[in-house]
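Listed next: structures, encoded as structure tokens.
Every number in this text was worked out from the coordinates using simple rules, so none of it is lab data. Remember, it's a predicted structure, so these values are computed and weren't measured experimentally. Cβ atoms are built from the backbone, for glycine too; each structure is taken alone.
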Structure 1
Amino acid sequence: MNGIICVNKPQHFTSFDVTAVARKKFGTKKVGHGGTLDPMATGVLPVFIGSATKAVDLVFDKSKSYRAGFRLGLSSDTLDIWGELSEQQNVNVSMEQLEGVLEHFRGEIEQVPPMYSALKVNGQKLCDLARKGVEVERKARRITITRLEVVEFDGRDGVLDVDCSSGTYIRSLVDDIGKALGTNAVMSSLVRTKSCGFTLSQCITVDELKTKPQDEIPLWSVDNVMSGYFPITLDNVQQRLYLNGVRLDAGRLNSPRKAEKIPENELLAVYGESALIGLAKINEQGELVSVRQFMPT
């Protein structure tokens, strides 16, 4: 079994819990996922099975999309409503004020990761340190917010739609928005609506993963997360050589994009007769060098 299953992760499940269900279902230890979701968050969790696990770190579209609830006038040690909350403050924020502040969070910005996160400092997870009451300095990181829109807002509670780069912490974004409004804010809900190019409509539930026969579970090929790379096609002889680690002459390669020159020093999607078989690069000597190989689904 090789491929990708999209699961709508429920609340109170960790991403590891979901992969554990998949390991048991398919009887393999080769299971990974396309981006951790907090236990209280729900939504799209791509689960990579078998040789597809080799593609987890090479997915072309690493962006994420979320629908996030927030509440103004509260603060929390975890930056969300499930942490230790402060007393509710009176807030009087208009839609115009909120829209004005959001403009400063669109595009490329810097964000400091929260203490309650799985990032490691000197080999220790920040969340483990936070639970011990220890706070350490964290360096700001560059992230990109490509879309930040208000879905609803009543002056205190609201909902945002966010499209962002990988590594964005929505809890921190909400906290920063609250501070920019001159108050506090906590995230009150979080649904990941898109990940690795997959959406909620393509997901199954954990219960379906547990109970459905294997052949009734939608299995997506690795090709679905590699389609953004420039494609090249190999004939039978070239495919055999490539899979055996032989470096091929780039001048003899073909691509469906016949009008375009095959780029150098970029990842290329390598196809056999009908399926994606790997990723590769062309080196300075004009040779196709394998980077990662996949078994067809």
Structure 2
Amino acid sequence: MNKRTLLGALAMGVVASVALVGCAGSAASGGNGGNGDKAGGDSPHKTITIGVFNGWPEGEAASYLWQQVLEDKGYDVKLTYADAGPVFAGLAKGDFDVAFDGWLPTTHKSYFDEYGKDLVDVGSWNDDAKLTLAVNADAPIDSIDQLAAHADEFGNRIVGIEPGAGLTEAMNTKVIPEYGLQKMDFLTSSTPAMLAELKKALDAGDDIAVTLWRPHWAYDAYDLKDLKDPKGALGAAESIHTVTRTGFKDDFADANTWFTAFKMDSDLLFSLENVMFRETHKQSEYPEIVKKWMAEHKDYVEGLTS
């Protein structure tokens, strides 16, 4: 498999991803490991540590939403970024309390196979999840099985996301070998870098193929189409699940009840993602952006803990 490192924006994405993963260990070491009050409801001012996948906006949006909701209820909430693998490993070890981006039954199955006895699947909060290989809407092909024959028109490359992502694993183990795409360069770095390459190509009127997924705000922002997957290599539609460490239910009974009932349809999710990600914002700005969104969706937000 040939891979090469993208320059410019792609390199920035690598640095950001490495930095975030690097900080995950130190931040996660502050995980509560059972700070809750088991004697009757959750005790405020106890830390809940949320593991956030690098570059996965649906989980990022849900994490910042719940950070604000929980803090309004008196909890201290810490968000720690890492790739999917380290987050699942951290949940299994008790370094993280919860993550909101477990894709089942396919994308993150390998992590549940490895760590399942130390993870708790609280339930799905969105049932419209789908891994995709997307192209510009006016691209000359409509199906993945046409891509190899038109590789030159796409610069002989597929632009991917993080190397440790379940989507990347699916591309490497199923899509590329099953559709004979071994001669194309599969470029992996980060989701922000992929999106930068996507925007650059669309602005220039070039054909581009990227790994993507639904729900994602890029489908609102850009004119894209998903390539048909006649071999089913990317799997069927999935659900996005809330996953906790074992013991979380005992330590934080109220929060666990809220997480179990949590639902968010794709239209509502897109509206939150759009205000967070369509324009460039610093992570430090997300809390205020989310608070403003919450004020505009008061009935939904109040229902999360009622």
Structure 3
Amino acid sequence: MVQTVGIIGAGQMGNGIAHVSSVAGLNVVLSDISMDRCKAGLEVIKANMMRKVGKGKLTPADMEAALGRIKLADSLAAHNKCDLVIEAATENEQLKTSIFKELCPHLKPSAMVASNTSSISITRLAASTDRPDKFMGVHFMNPVPVMKLVELIRGIATSDETFERFSQFADSLKKESIVSEDFPAFIVNRILMPMINEAIYTLYEGVGSVDGIDSAMQLGANHPMGPLQLADFIGLDTCLSIMQVLYEGLADSKYRPCPLLVKYVEAGWLGRKTQRGFYDYRGEFPVPTR
């Protein structure tokens, strides 16, 4: 039974997983490359929990207890007593494999390891560890405290016992889990990212404006958020990484990343997290940048 969860990366995905794990009664070790990043992640968790308290979905006492279960660390060695460690670093395969190689010597033999990758081969990532049979993909959706879905992805070496324990872990967080085969981008992003990429092509080719494209999909397809607004929310660098994984992994031209997406990422306009993407967020209201 999982009692202590380690989470590597205190960014938007990592702090979200820490949030739901601590609220579920699990002990959490949240690590990043510096304590400043960890503390920033904890502040986001506090703010998100306060919103839950304000809506009556969490009591102040439960919030305090959940926060008390979160321990911050700036070293991977701090995960040595964890039953399960989830990597939630940037969507970069080389970075992820380097983390796993450094992490594994610190873990107890029974510890399971997971990646929150949204697109990269679980079998390949598992092969960089000393325990591929205890490795899985556990892809949470953003924002984690709000979204109900978790994609569970088995690598070729993942054991049945590991799969069952991960399924129980997802259940304990009150998440709905679906199983995806280990193919590039799994289920959600295999469908979602080409749609976003096509919306960017629609802008690139001058078929519609930023406002026009987003309004069309909100009002015409009943999407809660337009695809360009959603891309900004996800992060344009993440969108590009996933499209590159699809394009390289499936060798199909329909997955070619739009040149405009590449240009925005090269400019450092990555969406909400940098205050500029397809919208400029530096003023009182978001304004289209094209």
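Tell me which of 1, 2, 3 gives -11500 when you compute helix-only ellipticity at 222 nm (-39500 (n - 2.57) for each DSSP H run of 4 or more, over all residues; to 500). Derived from 2, not from the others.
From which structure (1, 2, 3) was relative contact order in percent (Cα under 8 Å, 6 or more apart) calculated, if the value obtained is 23? Traced to structure 1. I have 1.9 for distance in nm of label points 7 Å out along Cα→Cβ at positions 249 and 273, calculated from one of the structures 1, 2, 3. Which structure is it? The read-out comes from structure 3.
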